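There are structures below to look over.
Read-outs: derived from the displayed coordinates by stated rules, not from any lab. This is a predicted model, so every value here is computed, not measured. Cβ atoms are built from the backbone, for glycine too; each structure is taken alone.
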Structure P
Amino acid sequence: MARSKNASPHIEIEVLRTEQQFREAVALQKKIWGFDDIELLPVRFFVVATKVGGQAFGAWEAGRMIAFCMAIPGLKPGGKSYLHSHMLGVLPEYRDFGVGRRLKLRQREDAMARGIELIEWTFDPLEIKNAYFNIERLGAVVRRYVRNQYGTTTSHLHGGLPTDRCTAEWWVSSERVRSIVAGEPAEFPAIAARISVPADIADLRRNDPKGARAVQSRIADEFEAAFDRGLTVVGLNRSAEEGTYLLAEVNP
């Protein structure tokens, strides 16, 4: 049942612990992304992730799971540990209630309590709303672009395009993140490059796949060239026509 946008739901965030909760998260994957069964993260993956230092959180309204996120532990060269936030999904009718942000802030709270400084995740740079959330609402920065990271999937959300991804770096205790999460203006370095994406990419995916692929190929080249110059995505401007990534020279 679709929820009225005039109603404000009472949503609770909890740690996922039981097999039944993991099964609900698996079912949500199918509802949100439309994956074939072979591409779903199984219950056993959630079990293992939560046993070896990962995270799994769910959001509920009236006893119904409406969103979840999960992360797995990672190790950088040199032995530095971090969390890779592999999946976050919210049912469509709950996407304008701040559920995703609450789940990410719960991830941050847990990471900070364990002394973990970095949470990473990948996102589709063509999806401007999600990119804006990652960069402007959470304070993540981006220094890496990977072409076709997951291969072509069965999800209708991917529209048959290669799964090109940017990697978000969320330095959870940094001054930038602290300021942005608190709703305060973050210090903004001089912008050295801009990369623009049309706002109607969803329509292009449906009606002009070749055009969508051309946009994807263009921004892939532009991101890789910018990152080769040592630039970092530090902001994103949005308009009705396009989203523009803002890149600058910043300290690692």
Structure Q
Amino acid sequence: MRVTFLGTGSAMPTGERFQTGILLEAAEDRLLVDCGSGVVHALATTDVGYEGVDTVLLTHHHLDHVADLLPLLKARWLAGAESLEVVGPPGTPDLVRNLLSVHEYMQDRIDLTLRSVDTDDRFEAAGFSGEATATRHSMPCHAYRLCHGDEGDDDVDPPVFGYSGDSEAVTELVEFFDGAAVLAHDCSFPDEVDVSNHPTPASLGDALATADAEIGRVYLTHLYPHTEGNHETMLDSVAERYDGDVRFARDGLSFDIR
């Protein structure tokens, strides 16, 4: 499985990071997880391109995770693509239909498949197997564990990629990712910012340390401007509590999980 961070920013642009988007590739399958502002541009810089992604999996419906949905739809239509599937938490079909009601000229340009998944659901999307759980955020939001193939079906399980969506640091959420080779986790602000609905390094480090979970590597993402210039301090704060492999994600970072 190949993971590419298309956007590692947040609702407040920094000029250095697009809003949230992660591209997963395995064999001939491609899945886009979240589609914030700038993600279509970032896709255009990859070998896959926006033509090569026909399924989007949303964590939730905040603007910085869905702003490029219609730009993706239009770009695919203009490029000659015939379909797009959008999957996400309950209400996702209504979200897309409501967006299209504002931009009526985009109605029926391509074939749309819209569906939702509930927490604790196991589901398939673009050849990937997924499982969803609820996060602790200001609106309903899913975290996902994703793999190409089914966990437990082979002698050697396929590697698991975990993504927290937007969430406070919660021990039970970390335990949901037990066995993940890589976890991309929200770490929006440094410790000195008093915040709810998102973690700080200290709260995330505590959750990682107290959880009964084995995780290969953690990437910090969904980064507000407040984090710029504070990366080392933030990593030190996590390391005071948790001795695992923790790094900052950045736009364009791409790697294979084997």
Structure R
Amino acid sequence: MAGSEAVVEIRQLFQLAEFADVLRLQQVIWGFADVELLPLRFLVVVSKVGGHVFGAYDGAELVGFCFAIPGVKPGARPYLHSHMLGVLPAYHNAGIGRRLKLRQREDALERGIELIEWTFDPLELKNAFLNIERLGVIVRRYAENQYGVTASPLHGGLPTDRCIAEWWIRSPRVLEVLAGEPVAHGARERIAFPADVARIRHEDPRCARQIQMANAQKFQDAFARGLAVTGFARSESEGTYLLEPWP
């Protein structure tokens, strides 16, 4: 049945027909304008230069995907930038996004890569919880309007502000999180969003923009003082980023 984790298979993609399905999912999930879609040629290159493309299949149907491109940090440290992950709405809350990320981690570990990075919208509170509490990422950087304003209804016409997730996939923190062990938070500061911020973005973009700008300043001030996001707390009224000093 749709959304059942048990029937969904994760596998690596290499063929043009498979990449065409990824293109279709970009259109369905985000509603991008044609000019905003990442084309087949790009996915072909990704698959051949040290990146990867993974798909989640329910039978013969592609229902989710992710892909990453290789990068190099100062000091010649290799890493992967996971640029896009999407799951069809009918398959949300079935653990597919986490399974795709774990498959990325498995591939990186096999190749001796210890860091995977990606960006995420801090207004997307479910994604924040997955990234921080279920995968163990930390956040130390914030980018304003990273991709420009897009045509996607999911972005609500707001600037594409993004947190940069650092997933140190061999670290004790990540190993504890993936094992389901509680991770102690020494939170010194908190940055909160209304729990219904997705509704606010849809119904009152001006209010959502005010929330976005106010919290952008808080993130940037905290990061400039050496704090990092290491936890995320949820309540009926708020989603709260927990920050503490980070080495």
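Supply the structure label, taken from P, Q, R, corresponding to distance in nm of label points 7 Å out along Cα→Cβ at positions 163 and 235 with the calculated value 1.8.
Answer for the origin of the read-out: R.
From P, Q, R, which structure was Rg and Dmax of the Cα atoms in Å, for residues 51-90 alone = 13.7, 44 calculated on?
R
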